Structure I
Amino acid sequence: MVNAALAAAAEHGLRNLSLTDVANQAGVTRGALLYYYDDLDAILVEAHAAGMARVGTERAALVAQQDTPAGKLAAAIAAGLPSGPDDALMRLLYEFDVLAGKSPLHDELVQRLYGEQLELYTAILAEGVASGDFALTGPLGDTAMNLVALEDAYGLHIVAGGSITVADAQRAITLYAAQAGAALPDSAAG
């Protein structure tokens, strides 16, 4: 159902998405969907959980494979961006951001994802400062917050199909990290 919800949301947009759209995409009836899910929000929560896993759990596992804070930061930046304009899962996550403030469900999902992003960057930066690998030029919390903001802003431009590519975004975020005192290996610069 997650894939059907992603495909239907990509076609119709999250604001206009209906249970019928998801059912049609999945090739089942609305009644069949309602047998397994209470409503459209229940399906969207599951789709958001898939996004949370990718941006949270799966990315944290990639980061943990790295031996240095710089390697961890490079992995976090690369894994936090969409794969390209056709990344339906990331597009859905950005659409949840747009709906924040319109429902408690969307507010909670957006805040939970932001918290995970911020926690990951904060932990990496703190490790780098503690090891002496990073010499931050500003407060650690602000640097982490800026990394999340850049990741989100560039990611939104990528899925919107604009002129910013994944490589452009990765290079720009890496440049910011270096300017903030968290330089990455040359190979991570894109």
Structure II
Amino acid sequence: MFGRQGAGKGTQCVVLAKHYGAPHISTGDMLRAAVAEGSAVGKRAKEIMDAGQLMPDDAMADVVRERLQRGDVARGGFLLDGYPRTVPQAEILSGLTDVDLAIDLDVPEDEVRARMLGRARADDTPEAIDERLALYARETVPTIEWYAERGLLERVDGLGTPEAITARLITAVDVRLARRR
């Protein structure tokens, strides 16, 4: 699931995961779990995060690979939230598993900016929001296009009530699943 910060990805992923009985896999959750478990991947992640650095693509691939090998994924698929963020990560993911569908939860930049400013979080300053949106434009938009070029992308309007957005997302997923059968 793609979408700018503030688009409602996390909220919608939780609802979709429950609807489809598939795990909602968040990279942040994966990193915290790997660290808590003390696995080799978790130890490496902890060292990198403790140094205040971003996880390099190969380290993120290890975390994702480890998570995708669990039984709940084999039984019911998965919803990835926060990965891949870059084209190299998308290429790595394509070597780990088949992706049936990538969704871009499309919310205009001015709307997500207003939503983030309205959350009143300490890190949601106008400057920080601008930097996150610029980073998304630089790194994630090309990744979204990478999926579009492969016929795997559905853009879903992320404006409206949460229930209306969920209905649009379920339709997009169901149409893709029907095509796969």
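What follows draws every value from the coordinates through simple rules; no lab data is involved. Since the structure is predicted, the reported quantities are computational estimates derived from the model, not experimental observations. Cβ atoms are built from the backbone, for glycine too; each structure is taken alone.
Worth a mention:
- Which of I, II leads on Cα Rg over 2.2 N^0.38 Å, for residues 40-103 alone, largest value: I
- Test item: distance in nm of label points 7 Å out along Cα→Cβ at positions 56 and 160 calculated as 4.4, pick one of I, II: II
- Given 14.4 for mean count of other Cβ atoms within 10 Å over residues 144-151, calculated: source structure among I, II: II
- Origin of the derived value 34, 16, 14 (semi-axes √(5λ) of the Cα gyration tensor in Å; candidates I, II): I
- Read-out distance in nm of label points 7 Å out along Cα→Cβ at positions 88 and 136, computed value 2.3, structure in I, II: II
- Distance in nm of label points 7 Å out along Cα→Cβ at positions 96 and 120 - structure with the largest value, from I, II: II
- Value 22, calculated as relative contact order in percent (Cα under 8 Å, 6 or more apart), assigned to which of I, II: I
- When FRET efficiency 1/(1 + (r/R0)^6) of positions 32 and 128 (r between Cβ atoms, R0 = 30 Å, to 0.05) is calculated for each of I, II, the greatest value falls to II.
- Given 2.8 for distance in nm of label points 7 Å out along Cα→Cβ at positions 48 and 72, calculated: source structure among I, II: I
- Structure (I, II) behind the derived value -22000 of helix-only ellipticity at 222 nm (-39500 (n - 2.57) for each DSSP H run of 4 or more, over all residues; to 500): I
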